[in-house]
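Following this line, the structures themselves.
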Structure 1
Amino acid sequence: MLQPKSEAELADCLAAAKHPMAIRGGGTRPIGRAVAGEVLSTAALTGITLYEPGALTLVAQAGTPLAEIEAVLHAENQRLPFEPMDHRALLGTDGTPTIGGVVAGNVSGPRRIQAGAARDSLIGVRFVDGAGTVIKNGGRVMKNVTGYDLVKLMAGSYGTLGVLSEVSFKLLPEVETCACLILEGLSDQSAVAALSRALASPYEVTGAAHAANRGGRSRTMLRLEGFAKSVAYRTDALRGVLAEFGEMEVISDPDLVRQMWKDQRDVTAFAGQTGDVWRISCKPSDGPAIGAKIKGEVIYDWGGGLIWALVGEGHDLRKTLGAFGGHATLIRASEATHARIPTFHPEPAPLAALSDGLRRKFDPKGILNTGLMATAMPAA
């Protein structure tokens, strides 16, 4: 295993490479087809290189543990806006999540509906392409973000365009308190209608989820965060907005609310259960109809725009769903299933051509996580 200790060493490794390499951060998100080749780990590229609490900006090397960053931010009453998911429970992995892995997967949690995805908080990157060239894009502070937006291109590229060495973020202040409104027993259609109404209100909902729980009673959750008086006022107001959907329970214990939304964020309901896990992105209004086609357990997030599905092993959920305005990603399955069913949603031919062109440009030797994001259009 190669483990460069600096960006210069990383560049030397990639410049000298003649065979495929498996790029690894903390090893907690083995999503995608198995990658052959020597492991190149960014785990030694660690450390926060710039933190300016007054400017709400942070710069860190890609291998820096996420927990280390969150601890430093917590001490200054600040946070990453996008609430990154921890995949370890769901995927049954160990290791240490790194900030570079978060960016490579564009990993975002329930707060995405209010604060945006990881890529929306990312203001700068440094990375090494497949030829060993160091590339910088964006800035270390928000006012310096200029040029071609390779920053957002790298977010969600899973190490196929380059190996991240440093990332820069804009931050937000931490919230003072939080509360959760709960509706029990709603159908998927009614739940998404309630979530949509809440999100369209002026009351700044930061979490909107629904667990269909087809084996029992469903639960619909709405989260409010901020100053204590504001949260109390908005909670009462939102109860009035949603009165027609039934009686509501309000949970105001911040520790309990945070644990509930951590479980939602990490999809712990599916952890340790037998079956494959799919992640489906769609229009919230399409969510209930898509969920109705799934034979298995379903959890909605992002107001219905994100669906987590637990289905039978080896089942190609895309064939069940058919064409729809979104995409389905196979998050957890056996290696044999990943080899048979593309992890990532097949792209239309024009988009696939653009993706292939980008990969050839940034990885001319074809050595970076080769085949990890490979897809194939379904047979006509």
Structure 2
Amino acid sequence: MFEFTLLGTEGAARAGTLTLPHGIVETPAFMPVGTHGTVRGLHPAEVELAGAQIILGNTYHLHLRPGEQVVQALGGLHRFSTWPRPMLTDSGGFQVFSLEGLRTISERGVEFVSHIDGSARTITPESSMDIQWALGADVAMVFDHVVPGQATWELAEEGMERTLRWLERCRQRHGELAVATAGRQTLWPIIQGGTHADLRLRSLAGTLARGPWTGIAIGGLSVGEPKPVMHRVLEELGPHLPAAVPRYLMGVGFPDDLLEGIARGVDLFDCVAATRNGRHGSAWTSTGKVNVRAAALRLSDAPLDPACDCDTCRRFPRAYLRHLFMAEEMLGLRLLSIHNIRFLIRLGEQARAAILAGRFEAFRRDWSGRYHQRGES
């Protein structure tokens, strides 16, 4: 149920298929983020129509509300949310470490104050496994110690070493749960180490020594470091990653970042930016970013992006989208979210086809040239 087949490469770029209990994911692929068990503002059928093969659920938020016991009692996150395809849950590590001033880190885990009701909570490596097992996603992530993007070598080493120690505890607990219930979920580790190449390689070596794994995630990037630094980390780490399993770059999903990640061997991505930007009136198009509130769109009967095949672009002109945002109509937020999600999913599809055809570098150059050819509309 947890198999990855590499079908083609061009340079470091890869195209493959990932088989999971709830279906097959063709890679490279973008995963829309369903923080609260829903991709914000969208019906599951709309997300599926946009081409999503797999979505992400947020362990921290679902633990706080409605609680994993509720989700489990109602048949797990797939049945609860009515999402029929594969699903991945993050560990909650990024969220609790983002609660600066509201959390205390110890070797046991992280104690924090709920942002919802102020209650005292604790997540440990073991309880993160318990929560994710109850949620029932196809892929669970280990509980990791995330450090800021500009972290010093010493701070990054501390987080990396703690992540390795917690990895062993996650592996042990997840293995106990899998044995008890015949196994229906796989566990993926997370490579940490900040922007420091030696720490990243140490993290990878320690992770592989605790394997085998059906996938590997790269965490702690796109958290404040310059983009060229993120690219360098991927370039340094990529040649050492096992080729036989998928690589997941966590929290990265702006269009140019996705394409640059694919060029450096990444298979899976996730990010909230697609829907967040859409709700704020910002749309990605094949010729750059568009602000739909711009006065220049007031009389435009052109589609948002003539090259896009999403329902928003097939049906609605730019002038109407601008009207919805100026009138503060909820439909506008939803239509741009649909477009942005489809834009990223389609970019993964296009990259995959180009890799399999042996023309990825040409596609990458052409796409980047169009995307950056002008400023924001």
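Here are some notes:
- Origin of the derived value -1.04, -1.10, -1.23 (log10 I(q)/I(0) by the Debye sum over Cα atoms at q = 0.20, 0.21, 0.23 Å⁻¹, for residues 96-223 alone; candidates 1, 2): 1
- Among 1, 2, which structure scores highest (criterion: volume of the Cα convex hull per residue in Å³, for residues 296-351 alone): 1
- Of the structures 1, 2, the one that -8000 was derived from, the read-out being helix-only ellipticity at 222 nm (-39500 (n - 2.57) for each DSSP H run of 4 or more, over all residues; to 500): 1
- Structure from which -0.33, -0.64, -1.18, -1.33 was derived, log10 I(q)/I(0) by the Debye sum over Cα atoms at q = 0.11, 0.16, 0.24, 0.26 Å⁻¹, for residues 272-367 alone, options 1, 2: 2
- Comparison of 1, 2 by FRET efficiency 1/(1 + (r/R0)^6) of positions 80 and 232 (r between Cβ atoms, R0 = 25 Å, to 0.05) - largest value held by: 1
Each reported figure results from applying straightforward, stated rules to the coordinates on display, with no laboratory input. Remember, predicted model here, so these are calculated numbers, not experimental data. Cβ atoms are built from the backbone, for glycine too; each structure is taken alone.
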